[in-house]
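Undergrad: Next up: the structures, one after another.
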Structure P
Amino acid sequence: MLDIIPQIKTAIVLMVIGLLLAVVTTVFILISFPESNEMTIAQIGLLIGELFLPIPIYLWARRSKTDLKKLFRINPVSKVSLLAVVPISLGLTILTDEMDRIAQMVLPAPGEFTKIQEMMTISGPFSAFIIIGVVVLVAPLVEELIFRGFFQRILEYRFRDITKAVLYSALAFAFIHFNPWWVVQIYIIGVFLGYVAWRTNSIWTSFVIHAINNGIAVWFTHLSEDALHWYEWRGHVSPFVLFSGAILLFVGIRWFIRVTPVVDKNSAAVMIENLPGVPPKLPD
């Protein structure tokens, strides 16, 4: 099968349709079960909504007869590269947590925003299955397939500028969360996710970072203030923990770069705007 690279506007339209489809599906589920537990239905709606996000891209790919694995960057990665991104994820989670605390001091989130935290609260076996499934596994996988696999890869071919491709895909990633109070932190995380995905030409390294970050967020939601005494200091992340996070991030990046050579990208990709009989426009 061909490795087809669509135009950027086509990619954006497909992602917007997927987003609208996910939102409509989630809202439909919420209004269809008014008598049920509101939080449980919201969690189920979030799960099903996430699964609808990549459907337009998938249908386009099947219609275009393009290689799904290449389109979504589903390529194998060495175990040592996967292991090397773990300290990156831990360090990044700690540092962006402090950014969030500082941002809340400057621009506090409204009280209604606490419902997001409630949605990540496990109240029983079923909610644990849904929350872990959605927040830790499904959401990171779907979002990496779309943003680092599909969208960023298109930008890399179209812009022929890796830095610009990573920054733009991270911006789209931050925007789609519709959370102005977390936008800086999400954007920074998106930049790191984009870099590791580009270097390995695979979404699995970025998925690991994404899943660990979300998993820690869910874990911290269930810890009491007493349980976090070692982590917090006067409403901020402890200086010692912050320093440890910076060291983890630095060491993780150095280790990742050392054990992960830049993977060659497919030079035979076909730009979708080409007409029959016209040679494909290939990246340098």
Structure Q
Amino acid sequence: MSGVKRAFADIDEGQVHYWVSSAPVASSIPLIVLHPGPGTARVQVPLLEALSKTRTVIAPDIIGMGDSSPPPHEENNPPEIPYYADAVLRFLDTLGIETFDLYGSSLGGRVAMDIAVSHPGRVRRMMLGQVKIMHGKSHADMAKQHAPKVTPDQSGVYVQFLWSRLRDLYTYFPWFKRKAENMRKTNLPPADLMHIAFIEQIKMATTAHLAFAAYYRYPVEDKLPRIKAKTMVRGEDALALIPDATEWIPAMTRDPLTATAEEVSSYASQMVEFLDGQ
């Protein structure tokens, strides 16, 4: 991992863990990478390595995930996506970063679009790797089952659940519908890479559900038309809602940790071409 290194920054809630270019490029506007979930910025490291060759990249663990501090919360007053977006902005303020390019996918995409809508002057260009718009039963099923609250127990049943869910995330979509028609057309990643991803799952076991509950409550269709930053997006539904958006047909559909080096390189090249374009 010669292209990036780990660091921490202080905000009111505690510390934000992040990955950052080991050799920052002073002449380029920094690129902020917000990871999908259930996951952390660790899974993005191969992509960060590729991108760090041309620009400064910074990828925080979203609050409550990875090695970042958990959000303050009460059962009757859970955090919403604007809270997570504000935490990212306060983290960037700590680093002295005012204007930036922005990439987010899935959960990170929701946080990214909220940043772009609430602080349009800070985002130069934005890339949304995956924006799912769901309605009706499919939305209700995902909200209930995709990332449930996990409670540790002394017998370790919760550990088995986390491992099984991780395996099924790579095998089915959605992971909780274990049927032939829901199977992904790909093999499981090598065990050593699954181990890395599993360690990240353990770290956020008791707090990740808060962000995902917020994800499913977020009024994404109301927010997308309000995006003013020049945006490249994957997904026809989102493309139709974002003014003057550029369609993104990604060169990589797996996560960077388990994708091939060629896939990661091609995906990074697509991002760089958009960021450096007119």
Structure R
Amino acid sequence: MSDVIRPFDPWKSKLCTCMPKYSFNPYTGCSHDCIYCYATYIPKFRELRKKERLLVRLEKDLRKIDLNLPISMSNSSDPYPAIEKKEEITKRCIELMKEYGAKLMIVTKSNIVERDIRILSEMNCCVAITVTSFKFARVLEPNAPEPEKRIEALKKLKDSGIPVILRLDPILPFINEGEVERILNHCSFVDHVVTSTLKLKNDSFKRICDAFPKLREVYRELYFEKGSRIGSYYLPKHVRIKILRRVEEFCKNLGLKCAFCREGIAFKAKSCDGQHLLRKR
């Protein structure tokens, strides 16, 4: 049984459309402090911690797993927190994965990933960077790098021959909906777009309403009275369809393929997470 590399489990969501893959988190917890975070139910999640003997444990797992399946890094804690500049834990993990010929999918909100372009350009990998808002970035993602820096990192990765993905998620009703087209225009060079609507838990509802108090009753009605409970609280399906089809239409106008994450709504892209951008063995 593997230790730090584990089969991907999207919080047991029955709406997940991801193809089989592994999940690996170089750090425990996350320091970005995003107010919409879905993982803050995990004890001490906001306290970023290093893992003991990580490289030894990672190498043991790399000897065991099916290297035909990609490793997704990371699906809860970001692999590029600010301390990664000094610690270089993620960098050393990537170097080890490269030695084993692993297929790698990186998901981050940080531009620090551009530091590792040389290594990544020699691997079978793709990189997804989240851009949620320009106007409210400091409110929504207080400790993450500025969206402009993330977009610049996407461009540098793309120019180095690495497939890149824009994660335009979550879309928060009445908050960043009006920025969707602008974000897509700034990222029209990407290979794939993944988007999703905000899913709420009780703690994220409180944080969002503390930041946007005028939306408290609007969100309460949309999510808790008219929405659905599918693990998390979802918007009514017809509202989600309207939002997501609008993103899809913007993408189509830019010649981009778009997929939806854990929505239960059909899309035309070859995969939801961009796994189709990886080379076959």
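Computed from the coordinates by the stated procedures, all read-outs in this text should not be read as laboratory data. Being a predicted model, the structure only gives us computed values, none of them experimental. Cβ atoms are built from the backbone, for glycine too; each structure is taken alone.
Undergrad: A value of -11500 was derived for helix-only ellipticity at 222 nm (-39500 (n - 2.57) for each DSSP H run of 4 or more, over all residues; to 500); which structure in P, Q, R was it taken from?
TA: Corresponding structure: Q.
Undergrad: Among the shown structures P, Q, R, from which was the value 15.9, 48 of Rg and Dmax of the Cα atoms in Å, for residues 150-229 alone calculated?
TA: This figure was derived from R.
Undergrad: Sticking with this one: Please state which of the structures P, Q, R yields 16.2 when mean count of other Cβ atoms within 10 Å over residues 22-29 is computed from it.
TA: P
Undergrad: Now for a different question. Out of P, Q, R, which structure matches 1.5 when distance in nm of label points 7 Å out along Cα→Cβ at positions 158 and 206 is calculated?
TA: P
Undergrad: Shifting gears a bit: For which of the structures P, Q, R does the calculation of Rg and Dmax of the Cα atoms in Å return 19.9, 69?
TA: That value comes from structure P.
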